[in-house]
Structure I
Amino acid sequence: MNYYVNENIRRTERVFPMQGRMDYLRYDMNENPEGLPKAFVDSVLSEITPEFLAVYPEPDRFVRKYADFIGAKPENIMTANGSDMAIRYILETFGEPGKDVVTVTPSFEMYRINCSLLGLRHVPVPYNEDLTISVGRILEAITADTRVVVLLNPNNPIGNVYTEEELRMILEKTRETGSIVLIDEAYHYFWPETFLPYALSSENVIVLRTFSKLFSLAALRLGIVIANPQLIHYVKNGRLSFDVNSMALLFAERILDHPEMVSELQRTEQEGKDWILRELRTRGYECRDCRGNFIFVRPKAEASLVVQRLEDEEKLLVHGYGHPYLKDFIRVSVGSEHAMEIFLEAFLRTDRIS
């Protein structure tokens, strides 16, 4: 049968996340292994009535509250169905078919995939073998054909961050080329430095945030776009009418109502990270303290074998890599000290040479 398929979609190769993960201990996708406090979740669920479910989502009340939370104005904020959808909106709005989107590599795969789907030319700047990134190489990659430059701060999976001086050099170059700078701060709450002021004051800077990581709402999908009102206006023009669901907005509002819970989540995660790094290093393991809610560990056995043994023998998921710079490591999501004790016991049982 002869039918039309968009050529960009036809040629894109996708690998979708594993299904059935609820049957496993999940340390593979940088979620909070334990989630939000049950009493808090139960309290929010009690607000959901049949009438609540019958009404289309209205994000403006949350947007006003979130703007106050970060010290911005509502016109600086747009919600999206996860930062995944926000990335699509931004690349659709500011990308030009056949022109360049500059990222580092390895990085979050949805940047490359969205470039492929939208017919944009992905320009990946590779890491050095020691897992550092040269900002000079990023600057060299930015040309008159560059429409968007993506900086993940911290980056997933490497966990590096950019200095303010490095950002300023990139901004100076992008002002010459007329490029948008997209700063993905999905892991902001695990690294206190932020480039948010640049999004509020610059003509060409957008910051992305998410409620999937520290705020533990990955199932509900809520991403935030922060920029000057003109950029927000353009991105809003391309959005779907009701792309964020009311349950996500309600849970997010209630999280903002409890800043003490946010602080506790940060403290708990940091304690867990400090504990697992100390325990692993005491046992002679090479570890990388990434600036997000994850760490890298080099097993003594082959990394891919340990990943598979953890899944098969312990029903525990971690992330392995085929990338030549990362193939000897596993990435482990970090949670409370209790969550990391569970991981460590399983890891030590499976990291065997045999």
Structure II
Amino acid sequence: MTDTAAVGGRQRVTRSRRSAAWGALVGVVVVAILFSLPYLVYANVTGVLVNLFILVSLATMWNLLAGYAGLISVGQQAYIGVGAYAVFVLAGDGISPFLAIPLAALISALVGLPASFLLLRLRREYFAIATWVVAEAFQLVVVRSNSLGAGAGAPLPGMVGLDPALRQAFTYWAALAVAVAALLGTYLLLRSRLGLDLTAVRDNEVGARSVGVRVVRAKRIVYLVAAAGAGAAGAVLVISQLFVQPTAVFTVQWSAYMIFVALIGGLGSIEGPIVGTVIFFLLQQTLADRGAWYLIVLGAVAVLMAMWVPRGLWGLISDRFGIRLFPVGYWLHGMNPPATGPGPKTESPQA
């Protein structure tokens, strides 16, 4: 699929209003700066950023499900837990926890495959509740398994003897790599034919099926990609905490964070989870010592954003300035001026 195409000799279609090369260059520079931070800042800063990268990864996966496929899940913590315990088991077999991260992502996708055959038969609120049930079932299995530490949890093996500063740096780079992979993978997926299928499914599933879109196949692929991404984030989470416990990795609070971040950042945009995560961490760092007021403010912000800014903060920015850091839609450019006289060429976004 080409980025630019002529339409009737009078119009052209592009992915973005501006050259995508500049956006790619800025992205490379930002990633290079973030990569160098362990050499420039203290461990407490990189520790906060590890948690930020984990949430960006999780929110991006949740946004891929809900914002592009219309699958509202409140059970993505199921695969956070699967990824965490996959690293725990692999590390116990002598594999480095850092090398186990991609394996944990693959295991999460494989575990999600049979679950998808059940869940994708359901719609809307039934799907959402069923995802929560699956997560609770996974947690019950772990709690009843003594080899996995049961309900008390267990320390992560394979980290003894590693210098703490080096371990913190490796953990930071692993979290950054997972976040970049989640964003880049989502971007490439949405620019593919599957991305067009997902947009059609989200807007009108019946209409999408009538024009030949394989709806169930598209949803299953996205569900498995989201499971793999959540598994990778769970793997980094257990490495950063050096301890795995079922009540910590399978808690529904993770889904609450993902939903909050996606809503305030902007549902249905790749940039939204990034903006939402930054806002969330600013509120968290500012209000963490306020006790219950912290949760009250978060809830109030979520309600107000849903009521007054349904497209999120990034939706406001994008509409006002026409900025797309990850252009996955299309812009239609008019090639001729209006018949009434000279003036600017028309330009309109196409989702």
From the coordinates of one of I, II, helix-only ellipticity at 222 nm (-39500 (n - 2.57) for each DSSP H run of 4 or more, over all residues; to 500) came out at -21500; that one is structure II
When distance in nm of label points 7 Å out along Cα→Cβ at positions 277 and 317 is calculated for structures I, II, the one with the largest value is I
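Computing FRET efficiency 1/(1 + (r/R0)^6) of positions 141 and 253 (r between Cβ atoms, R0 = 30 Å, to 0.05) gives 0.15 for which of I, II? Intermediate results must be reported in sequence, preceding the final value.
Values: I: 0.15; II: 0.90.
It was calculated from structure I.
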Of the structures labelled I, II, which one yields 3.1 when distance in nm of label points 7 Å out along Cα→Cβ at positions 93 and 197 is computed from its coordinates? II
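Quick one: relative contact order in percent (Cα under 8 Å, 6 or more apart) came out at 21 when computed from one of I, II, so which one is it?
Values: I: 21; II: 29.
Working through the options, I get structure I.
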The highest value of distance in nm of label points 7 Å out along Cα→Cβ at positions 109 and 205 among the shown structures I, II is in I
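Values in this text are rule-based calculations from the coordinates and carry no lab data. Bear in mind that the values here come from a model prediction, so they are computed numbers and not experimental data. Cβ atoms are built from the backbone, for glycine too; each structure is taken alone.
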